1. Tell me which structure, out of I, II, III, gives -4000 once helix-only ellipticity at 222 nm (-39500 (n - 2.57) for each DSSP H run of 4 or more, over all residues; to 500) is calculated.
2. By the measure FRET efficiency 1/(1 + (r/R0)^6) of positions 132 and 164 (r between Cβ atoms, R0 = 25 Å, to 0.05), tell me the structure among I, II, III with the highest figure.
3. I have 18.4 for mean count of other Cβ atoms within 10 Å over residues 60-67, calculated from one of the structures I, II, III. Which structure is it?
Structure I
Amino acid sequence: MDNISIGIVTFRERKHLVEELIQQIKQYIPDTIDVLLAINGNNDELMPESYRQEMLDLSKKYKNIYPIFCPEFKSLSKLWNTLVIFSKTKYNFIICDDTTFDNPNTLSIIKHHINTTKDEFFLINQQFSHFVITKQILHNLGYFDERLIGHGEEDGDMVQRYIRNFSKNIPNLFIPNFSNLASYDLKNQKMECHIHNKPIVNRKIAELKYKDDHNGICGMNPTPLSPTGLLDDYQQYPYEMFFLNNKHNIAKYSQIQLDNE
């Protein structure tokens, strides 16, 4: 199935984890599948040249690995959006760098699920540590909210928006021997954090966006929530579908297709 790319976000303290993950992926996934590697900076720190070189060496070690470097820290929302936008495929398999990729049939299981259900967005093993999403549905949902400028809360926010848009939960696919290590012990010292070493700033932004409401949606939160109206959702990448609908015109012009056609 070549109409899918793999996207991974990583940072310096997880170099050993992403090295192991890519080694596992390359054991089971054909070289024809692109792996996009978003390499994040640490907050308020320069990226060491030695680390940049090591990530370039890792990318050169295997075929079709495309590194995307961030000289400074960027939010997980922005990096997930970037991985999907930068890929050349309809489907995108997003994996956290602390994932154990021990099932050699992972890609065939995903392919069978897509062919059977036609789902364009689904979690794997009920976690956002690994999920599959198409460019179209991410665009329809307005992308992960980049106002969440750290990491944390972007998954719960997307669940809220998905349920409000589709009146159902995000579908799930179970894959055995495929799990997340939940490496929450790795902390950037230049971030004020709370639970699981996640920046507290995202929690505060989420509290501006949602309020407790017994008529709201639980999503990933045990308490039902509804939007406050202070941070309304909007289309963050309004021209992406225009590009996808018209990129064929770069090679040979035929006709411009507008987004609403």
Structure II
Amino acid sequence: MSKKLLLELNGEAHGEFGRWLDEFEGEPRIAWYPSSGGDFRDLLYLQPRFSKKIPATQLEPRAPDIFLHTDYRAWPWDPWSTVNFRDGEVLFCDERTSVSITYLETLPPCRLPLDPEIVHFTNRTQYSGIVFFLKISVTSKVLGDFSCPLLYAFVENAAFCAKKILPNDGRISHLMHVCYGGGLGGGSSHGIWLLNVLRRVGCECFVTDSNYHMGSGDRRIYDLYPMLAAEEDQAPLTPIRIIPSKSWSDCGDVSWNIVDLT
């Protein structure tokens, strides 16, 4: 379940993340944002306060307890040239919103393949496999102040799903497909394979800009990880909220979708 996946990522570490897991009762609800890069807007858009500002057209799934970001390179070029992951670092700041780190813990590395047919710049492997547990503080003029626990893993998304999420029976309550790859962040996959795993990860809410294309990287993903290939029928999606592209994605309007898990 979701806690099994998180325990796998924590490994033998005995820090704040391990204590968070020990104290959490039940199964944490995980929001996964593959190919997140330096984008932390999911922390705002999955906030219950945002739901009150822009209500869904039907009952919305309960908010996540923890956020999980994955990207084999956190920023389009050199992740460390623009932002350093360290205590007190401001990840984003404009006239309305500030996102900063209040706690950082390095977890055991997560070594996964970087296939050159899926991702570009595989020579930049010095960051590959690094995993952080972060406590994130958000100050918003619209939504107020709040904090979130977040895991950031420098891994390739499909390999992470095939080798970590599915084998650990990981459950993902919310899944983001926004500005996914396709060369924008150094990859050849558009993430269309995510549609095939919605039921298998128990996804309740799929947030997407619907930028689906079968890229060469997606075909390579199906070759390497056949468990990510299409099922006989994909889970039907029911849109419950749409925001314009300018608010989040350059690839199109972003919709919140209830996933039919039956």
Structure III
Amino acid sequence: MIRLSAGPASLLVDTDQGGRIASLVVAGRELLVTSGFGPFGWGSFPMAPFAGRLRNARLAFDGRTYELPANEAPHALHGLVFERPWETLDHEAAAVTIACELGPPWPFAGRVRQRFVLAADRLDVTMELEADEPQPAVIGWHPWFRRRVAGGEIEIEVEPSAMYRLDADGLPTGELVDPVPRPWDDCFVGLARPPVVRWPGVLRLTIESDAVAWVVYDRQVDGICIEPQTGPPDEPNFAPKIVVPGDPLRIAMTWRWALDEGPVTRDAPNAI
């Protein structure tokens, strides 16, 4: 575990458990789910070199089809780095950089880097995938925010303009449609403003990112996920973005928090 501290905030980065944020405490309050079902259900973990599901655990690229572990049979889920150990490259009181090499069962060489910088009122995180050879990729993060913090019941504010239509396998078809009512396990685009996670009377957290796709998952009783990604699930198969040597795939995310003293707004659009 690597601990970062800044003002009232404390962050734990677990390099043994996939380079994930294991804990974020602000003013004595834990904001993340810190344990769960297997590696998928806690903290905030990186997804690379693909995010979400990869259909039938297969990758079709450049005339070949590659088989990957079906860790959510029949599909592959959330990439290949969320359980691997990460190397610490540098470490300061409020910042750390870590890295993880790509390789089998991923058929392409490269590496993923993350940098975490903690301040009293925010957390800045960046991730990049460096390719040693051309390869399709999607990267992003999968945070689990607690539903209840210090007696505050979570609300979320997400205002997408469109979402990906899902097929019978729960995977995007590539077609964009109007958003459906919650609950969600869906991928959205065209957000009107950064999503907000709010525990009324306790804390308000804004999620800023240059992500082009956002998965929102709110079907579990303990936590809610708002996941910024460089593309939707299964994109390496249906609309691949190719990462080449010398031009890494990058994504940035900032969590910005402040005390919340406002009333509960359960009748607001897209609020729990």
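Please treat every number below as a calculation from the coordinates, not as lab data. Just so it is clear, the structure is predicted and the values come from calculations on it, not from any experiment. Cβ atoms are built from the backbone, for glycine too; each structure is taken alone.
1. Value -4000 for helix-only ellipticity at 222 nm (-39500 (n - 2.57) for each DSSP H run of 4 or more, over all residues; to 500) corresponds to II out of I, II, III.
2. On the way: I: 0.75; II: 0.95; III: 0.25.
Top value of FRET efficiency 1/(1 + (r/R0)^6) of positions 132 and 164 (r between Cβ atoms, R0 = 25 Å, to 0.05), among I, II, III, belongs to structure II.
3. Going through each structure in turn, the value belongs to II.
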